[in-house]
1. Can you say which of 1, 2 returns 10 when relative contact order in percent (Cα under 8 Å, 6 or more apart) is computed?
2. Hey, FRET efficiency 1/(1 + (r/R0)^6) of positions 146 and 330 (r between Cβ atoms, R0 = 41 Å, to 0.05) derived from one of 1, 2 reads 0.65; which structure?
3. Out of 1, 2, which one gives 14.5 for mean count of other Cβ atoms within 10 Å over residues 34-41 as computed from the coordinates?
4. Thinking only about mean count of other Cβ atoms within 10 Å over residues 58-65, which of 1, 2 has the largest value?
5. Taking Cα extents along the principal axes in Å from the coordinates of each of 1, 2, which one would give 77, 53, 34?
6. With distance in nm of label points 7 Å out along Cα→Cβ at positions 106 and 346 derived from the coordinates and found to be 2.6, which of 1, 2 does the value describe?
7. Match the computed value -1.23 of log10 I(q)/I(0) by the Debye sum over Cα atoms at q = 0.17 Å⁻¹, for residues 90-297 alone to one of the structures 1, 2, and report its label.
8. Once distance in nm of label points 7 Å out along Cα→Cβ at positions 234 and 306 is calculated for every structure in 1, 2, which label goes with the largest value?
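Derivation of every value follows stated rules applied to the coordinates shown; laboratory data play no part. Every value quoted in this text rests on a predicted model; they were computed, and no experiment measured them. Cβ atoms are built from the backbone, for glycine too; each structure is taken alone.
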Structure 1
Amino acid sequence: MPPLRFHWSLSSAGDKLRRSRARTVLSAVPNLDELTRFCEHAEACGFESLLTAFSFARPDPLTLAAALGMRTKHIKFMVAVRSGLHAPPLFVQQVNTVAAMTNGRICINVVGGHTPDEQKYYGDFLSHDERYARTDEFLTICRGLWRQEHPVTFEGTYYRVEESRINVPFVAPDRSAPEIFLGGNSEQAEALAIAHADCLWRMPEPVEQVAAAAARIRAHGKEVGLLTSIIARPTRAEALQAAHNLVAEVGVEARETHHRIEQRMDSVAFRKMYTEANASEWPAPYLWTGAVPYFGAPSIAIVGSVDEVAEALLAYKSVGVSQFLFLGWPDLEEMTIFSEQVLPRVRALEAEPVLQGDVA
């Protein structure tokens, strides 16, 4: 298996406690100077791309990626998209335009949406399963346009296009279409990733539980990645102290906020993380759910000393995981620790003969 690939999220850039507050009170106005410094730091730390997430409480992810792409040199932007909010040809045209302006530094993170109330803000009233069916049609049209073999004609339940073409191609030194990531732990997410994506993002579970899902996805020639938070420190005691300090900093109000959010969600992956957090704070020695009730599902975290974290990442790799999308508290500090202390250990472990070759 090739070396592990690493990405980071812009979700809490500049505000490590952002996810602990109700989304209705959050500002979505971007601070481009601060975000540019964040991107430059991520570039220096060697991360491949940065996620621009989708939410009514965030700036538009595609516009933000375009703006930051013009201010940076190397890092890619992983743009979140929900079907139903874009016409597929327009979305392809927008992505290709950003690619042309940034030399291909854009990839796509397809998400089905996790909260029906928020979906309705955008005029989307479909159920969980219907949203996945619509996303299948959305990506079918997008893939056809990126292939540029002939005009695309498609008629489905949710979309219809006739003789569709886009004259701005996807411009990149190594690809003719963006890399597509798709998030979810549900059966629908797996099927959609197999049909259309390059990599499925899953929420982390203990290594032995990830193995079966990874094998199913890899059998179809697709990659499996984990979306997870990370707390790495020189020693395990320091990592545990940092984790507990984080929860103590926000208190009971954050827990009440996320209890209300949990009740309104229909995402299989997100609800599973809340359930896991209620069942066990440590489902594995390296996997901590303690922040989930205060910061939400993506705050399930790989926690430990720099050696323990590196070993956990390689354990996931041994069962077929090939990419990681991280969040941290605070992000800049966690990025630096990962780059300077965890990553060299990961690369050293990957070079050991026992880890050479693909996972069966």
Structure 2
Amino acid sequence: MPTADELLSADAVLGLIDCLRVAAPATKPTALRRAVAELPGQALAERARAVRDALLADLPGGFGPFAAVVHRALADPAFTGWMIWPVSEAVAALAVAPGPPHEFEAGLALLARLTSRLTGEFAIRTFLDADLDRTLSVVRGWTGHPDEHVRRLASEGTRPRLPWARRVRAITDRPAAAIELLDTLYRDESDYVRRSVANHLNDVSRLDAALATGTARRWLAEPDAHTASVVRHALRILVKAGDPDALALLGFEPPAGIVLSGFALTGSTVELGGGLGFAFSVANHGAEPARLAIDYVIHHRKANGTLAPKVFKLTTRTLDPGAAATIERTHSFRPISTRRYYPGGHAVEIQVNGTRLGRHEFLLAAP
């Protein structure tokens, strides 16, 4: 993952100052220069907030004058990239503040213009927090916009669990509120947009599995050439979780007649930083071809000594009657920032179409 200094860097903010020198020549960027000096040690979101606040201090007067400066800046091709994030946040903050009612919609329109320079998916959360239904009434119009960046913003900005973005309680409480947008976009001509739609429905699946599978079922009833791929990506979390409706929609029926054999580990102890090797075979003893989603589950030891399962993707296979497949994998236990490993007993299982068919214990040892 890129660092904050590789994204909203001092150079990016100095570039923003240069753009404002042209768009608002009378402005003295005192607060912005101070913000540049204070960037070291700040995380990305902190930088965005600090530069947003500096913009609001250097360009006082409310939404109208600020928006006029931004519109002028958009004439400059150099006004682009990560410098746009704090600009979009400032637009949102001013547009939802008490003032003339039209500024709310005008702020969203300006955000749609900015999103082709850098996504407005973070700033739109301010509008959603302020008035979900009013925002969605505008965003619905974006689903037919000629710019794929604006169409993607309609889906990405309204995601319940958007990475790097704050949660919007109104969306997590009402995950169905934005489904209408996804219904319009799942057959979009742009893969960039369709990918966002799939990620949005995947977020929904964490909140309401039945809503996600019901939506996917409707899409599969009216598909285009890309719908099956969109649905597979959208239901990936439910497939890992063994959700029977999601598995059935993707053609993965309960594994009757599927037999696991030869499941073995390369060793009973793994040193932290090393890898756990394992192999197994699956055979179709049934009378019909079987489509299989084959995963494995590592039961990680927690600090309190209990085990917590995490499913990892292996492969999908279609086995004819009497056919078998042998699969090998090495699972790494290298330290990573998103997981803390605790020495002690762990376990690994094989999962086929949501059903766990075998289990081995092993010991994770400190180096």
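1. So the calculation was done on 2.
2. Corresponding structure: 1.
3. 2
4. Values: 1: 19.9; 2: 15.2.
Largest value of mean count of other Cβ atoms within 10 Å over residues 58-65: 1.
5. 2
6. 1
7. 1
8. Values: 1: 0.9; 2: 3.3.
Looking at the calculated values, the largest one is 2.
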